[in-house]
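Each value in this text was obtained by applying a stated rule to the coordinates, not by laboratory testing. Keep in mind that this is a model prediction, so the values were computed, not measured. Cβ atoms are built from the backbone, for glycine too; each structure is taken alone.
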Structure I
Amino acid sequence: MDKIIDLRSDTVTKPSPEMRKAMYEAEVGDDVYKEDPTVNELEEYVADLLGKESALFVPSGMMGNQICLNVMTQPGDEVICERTAHIFQYESGTPAAISGIQLNLIEGENGVITREQIEPLIRPESAYYMPRTRAIEIENTHNVAGGTIHPISNIKSIQELADEYGLFMHLDGARLWNASVATGIPLGEYASYFDSLSVCISKGLGAPVGSVIASDVGFIKEAFRVRKAWGGGMRQVGIIAAGALYAVKHNIKRLAEDHENAKNLSEGLANLENVEINLDNVHTNIVMFKPLAKSVEQVIAECKEKGLLLGPGGVGIVRAVTHLDVDKNDIKKAKEILAEVIQ
């Protein structure tokens, strides 16, 4: 059987033989007692990469984001974010359900919101009858916008605004690795503008499970308590953390290959009739395109029959995500399949 080319997401990656070996050989202990040496090494390594004092390994990016928002806020508080942010669209209503907070949404452009849009939404401190604005959240790269990169100059401007009003800044940096590789801006420089951030190891870096949150020592101490309260204490989790540690040590720079493959795929799509695509929005490893002659469901179903898996990317949009289990030959084949299906 021919290889199935899976471009539904970079979450479908599977650990390489080298990563599996690292996991098999991992030294473990009880992480709830902070006695798992592999987890401790991972947390120290990622904290150093991000220029933060401390870090915490968590099972998922969603848990990472939500723990950070919980630590920053009290029930009844409000967090400002972009309208299509992951914390609003794809985290099961958890800000309200678990932390008792609400989100104040801004219509961004390619996932980017500005100081000028944010400032009018900050509640007056004297308005006791309003929710209290407590934090600003940014997503970089932005998933729904198609892996777009938030300009660091704009992040700096928003951080200055947050300082003026005494607000926290949180970064959903699930794919921050991609932003750093694509721009050459160090991870620590991005992270320096935020009080907390969450980075995902199980997407483009290829580990099977896990994210890491990073902040100062006091914040992470409270995050550790919240993680336990939410069922995130994972005992001998070094077996999983070893895969994550291998990923951050070996698979960051190679993300450039995924970006090149995404650019190659997008350029192929742009040459087809009956396709609408904005090449300027293909910043990293996500390609969004609109089929004009067939429905999204038809395109996805017909591509699947030919061995190419794609996903929906919103109303009328098909999404393809490149990753380490897809090479240049796979992209060439994917373009051939898409040409057959779409034209």
Structure II
Amino acid sequence: MLIPLVTALAGVLILAWVLWLARAYFGPAAPLVPAGQEIVFKVNPGESLRAVSRRLQAEGLLSSARGFESLAKDAGKAQSIRAGEFLLVTGWSAERILEELTTSPGLLTRVPVREGLSWWETAQAVAASGAANAEEFRVAAFDPALLEREHIPGGSPEGFLFPETYFVAKSATDNGHVLAEAMLREFWKNARKVWPDKVPEPAELLRIVTLASLVEKESGDLSERARIAGVFVNRLRLGMRLQSDPTTIYGLGAAFDGDLKRAHLEDGANPYNTYRLMGLPPGPICSPGLVSLQAAAAPEAHGFLYFVAKGDGTHFFSKSLEEHNQAVYKYQKQRNRETYRSTPGS
């Protein structure tokens, strides 16, 4: 009886010693958390593997911090854990968690940028998304090195911050630069759709983007874009002023309160006032979308010189001033307007 008792006692001591070694190596057991629970886990910039491992264990995502450290080192990923916010799930294996922290971009911020925004409105859209503040984006977008590297003509990002929905990492500290660069690159991606063989030379490209920006601001109906581009081309060819409200408004800047006055239209000091100045404005007034770029690159051939909003999102096009004035009276009377102007985009 003595030998079995001694053997059993030795087994208990050995088991206790093994458990002590495991606890000493792997650390205390993690709190019990039901499997399948989603946890947003944030890795701070510069945080060590050991600190990340311990926090993973403390939040019930791992049973062993030291085991996770060993796994990361053995896989050659000890230095590969990314900063950011990650959606992890309790019950995942240590291997799956390591894969998520080293290959996933983490939780992302959605940044919608619609067609027809000026650069400062784009900055406001970025700020509204929470991805970066407006000033960070402005500095990044106007960075001469970035504009040169991305071959943007004119020395300004205006017109080239392509409208699209972007996604950036929530915890990134350079999202202003990341977004500005992504928007400029998205422009070139779409430019190659318009000009699959060869994109125009810088001066011609700037002219077309400028025209496209006017087309973008003048109509929300995609089917009209090429026709509106044709109106502007016809007026330019005949030496007529473009007389476009959106250009004048752009020249008033971000402080414009929405009330366009006659004094604004008579202001010759505004370089974007196409009521007083001939030709296209000095540069784009917004970032046009793909359809407007296509319209400006291939305007519809016709004899129209004027257009007026009909009140349903479309326009009535006229070839003569007399016909246009009649249309203005008809459609603006329907909208209970008392005055009208003989302009192409009234």
helix-only ellipticity at 222 nm (-39500 (n - 2.57) for each DSSP H run of 4 or more, over all residues; to 500), calculated, reads -14500; among I, II the input was structure II
State the single structure among I, II that was used to calculate log10 I(q)/I(0) by the Debye sum over Cα atoms at q = 0.10, 0.16 Å⁻¹, giving -0.73, -1.29.
II
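On FRET efficiency 1/(1 + (r/R0)^6) of positions 40 and 120 (r between Cβ atoms, R0 = 41 Å, to 0.05), which of the structures labelled I, II is highest?
II
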With FRET efficiency 1/(1 + (r/R0)^6) of positions 48 and 104 (r between Cβ atoms, R0 = 41 Å, to 0.05) derived from the coordinates and found to be 0.75, which of I, II does the value describe?
I
Relative contact order in percent (Cα under 8 Å, 6 or more apart) computed as 25: which structure among I, II?
I
Where does the value 1.00 come from, among I, II, when FRET efficiency 1/(1 + (r/R0)^6) of positions 216 and 296 (r between Cβ atoms, R0 = 25 Å, to 0.05) is the thing being computed?
II
